[in-house]
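K.L.:
I've put the structures underneath this note.
We did not get these values from a lab; they are worked out from the coordinates using the rules stated. Given the structure is predicted, the values throughout are model-derived calculations rather than measurements. Cβ atoms are built from the backbone, for glycine too; each structure is taken alone.
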Structure I
Amino acid sequence: MRQKMMLPAMKLQNVRNRFLRCLTLACVTVISVYVSTVNVWAQSQVIAYVFPQHQLIQPGDIAARKLTRINYAFANLQGGKIVNGFAEDDRNIPALVALRKENPSLKVLVSVGGWLWSGNFSDMALTKQSRELFIDSVVTFIDNYQLDGLDIDWEYPGMVGAGNHFRPEDKQNYTQLLKELRKRFDHEEKTLHHPLLLSVAAGASKEFLDHTEMGEVQKYLDSVNLMAYDYYEPDSDTMTGHHAPLYTNPSDPKKISADQSVREYEKAGVPPAKIVLGVPFYGHVWEQVQDINHGLYQPGKPVPNAFASYGNITATMLNHGYERYWDAAASAPYLYSAEQKIFVSFEDPESLRLKSSYVLGHQLGGIMFWDYSGDPSGALLDTIDQGLHVNTSSQGGIH
């Protein structure tokens, strides 16, 4: 009789236990999703390439709180050593470093090479001795300017490009250079008591991947800054096209996009968290383009100085005789003037909102852009800042 009377109570207790387990599991799931989302935001880098050339950086020029990292472009490579690229560097680099007062978590790196000075990389990286000479000079350079690391922008390892010297050994030497830099940085950190970041600017092409060992290289890097732009350029492409599409338009003869490049880098062995998606703060301009498909994927010729900053595009083209069109398949905007027969490929806030969502959805490392001066209004940086929900108090690294 007692057993019969206790049975309902035991069943009730079992129900309660199952309910509590389910409630606990649900809470853990919600917390895990929340923490995962917060971690994605916290790890999202916003990296600005700052390229003042012969201009002096003035107070208020840089919105430091909206950035996690600045790559100062470019240091030169001469006699196997890193050297200043411009006479103004001795004033500009300290001006950038001083921005840490405004944003204490901001990291400031120097980027060496670029399309200006990639010609001497092959010789510098050729032997262990030549690499040591360069690395010694890098450590001195970083110490002199109190920088947080180095960005290598070797544009054409093992490839013909801009007349730069190259050799087949570049593929392995590229890896060795970064491996030895990482080892030296790890050693220097013990004295500096803060991380030294190491990154590369990487070409968004199968050719770049074929001439490097990115699966191995990524082990030594904090980020791979994927230059997912210039897919179409007037100086080399006689047909118009999107120079920074997020997705591949099936009608695109070249079948290119940022998404495709990201997937190729992942397939090559680069973890998504180390891929920082590059976006342009500028556009490309073709002329003599017939009004077919509003000029998209049509024959054209480069206008003189076929490069236009976003600031110039919004001030002199958008709503000034140029119609804006949206390619939904590519998630990319473009302009066309039927009267002047001019086509413009560019990035704008709508496309950047979608790229920000893409970065979060694919758990990439963040967004970088070339270059800061392209948008004086700050509209593009504001879009990235809002789209990524960046927590600038957190910095990711490989340590």
Structure II
Amino acid sequence: MDFRLTPQQELFKKTVRGFCDEKLFPRSREIDEKEAGIPEELIKEMVELGIFGVTIPEQYGGSASPGEEMVYAMLAIHEIARGELSMSLPVYTLLNLGWSYLIVRHGSDELKKEVLPKIASGEWFIGICTTEAGGGSDLANIKTTAKKAGNDYVINGEKTYISGVVEATKRGGGHLTLFRTAPELGNKGMTFAYVPAKLPGMTYTTFRDMGRMGLSTGGFSYKDVKIPAKYVLNKENRGFYINMEGFNVARVLVASACLGGAEKCLELGTDYVKRRVLFGRPLANFEGISFEIAEDLTELELVKNMLLRGAWMIDQHYKDGSFSNKEINQTIAFCKLRAPLLGVEIAKHAMMYHGALGYSKDSPLEMCMRGLMSYVVGAEGGGNIMKIIIARELMGDIAVPYR
């Protein structure tokens, strides 16, 4: 297997890094302190670089390289997370890339033509809307329902802890939403559909999170909300399985954001300990620090390579069926299990090297830790859910505590 990026991928990575170093990194603190306020000019510059189109075909206004979508998306998110350490813009971007790709895979022609050009142009936002008060990791416990009424579905229920509720409402766009259409069938009676924001009967609330302050989090309430049948992905009652497919794509990008942030924190910590002199010698000269950095770098490179393989596997699977769902599920779960925890650990270590400075907002390290914690506590599946997936693919359903 050749782990080298193609010349085109290397050029893309280099171009995005240059933009992130010059434009994003200096504005991370501004984004972190301005709730739901990612600067519009940054989004426009990202559009010019083709970032929002890397998972969208050219016919819908995107810039996707067929068979390489996940690798390009992973590279983009990694670099954006290195540059914008609050994790607001990385998460905003990964949601657009990951869930627009699911529309590419399973949306109707009408839905693709309506939504994808708006995402590629940066005009609209698209996210994921599955979590409920009683059904986060336990999606089988969701209560939101929809009934068919002619050519429409009528939705009733509530969702919570949803990213981008303000962005979708103000910018345009919406969320891919999971609801029950045949409750008596359990997982086999769920449908996944695009639900635009601002429809009659929809209201939203917002929460104050500890991190990612530049991206809103909240919930939606649906009271007799109508959507056309053309917004359903794949077909009625296949939603649970389409959603699970989308989670693998999303977890690649989440892990990439965690590793990008971790890489930047490791660099900041390494630069500091080479300069900081204590007891007559640089901190880097103390093995308690240099060995810890060596261990962090080792694990970071291991997970980065595993994630590159996982992204490549998804691309190959969609291109020619080279890998099974079982192989992909387990590989991506490896990465999602480790990347958020590793990111927080590396950020914490770098903060400790900086001492009191690392605990202050004069350093960008603390906002990276706050942002990454959202993926430790559970977004796109918490650590224990990843362990269940890994064990299930290794040992079968005997390892699954719920059936």
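K.L.:
Rank structures I, II by FRET efficiency 1/(1 + (r/R0)^6) of positions 73 and 337 (r between Cβ atoms, R0 = 30 Å, to 0.05) and report only the one at the top, that is, the highest.
P.N.:
Between I, II, the highest calculated value is found for II.
K.L.:
Looking at Cα Rg over 2.2 N^0.38 Å, point out which structure of I, II has the largest value. Write down the numbers at each step before the final one.
P.N.:
Numbers: I: 1.15; II: 0.97.
If we compare Cα Rg over 2.2 N^0.38 Å over I, II, the biggest value is for I.
K.L.:
Assuming -17500 is helix-only ellipticity at 222 nm (-39500 (n - 2.57) for each DSSP H run of 4 or more, over all residues; to 500) as calculated from a single structure, say which of I, II it is.
P.N.:
II
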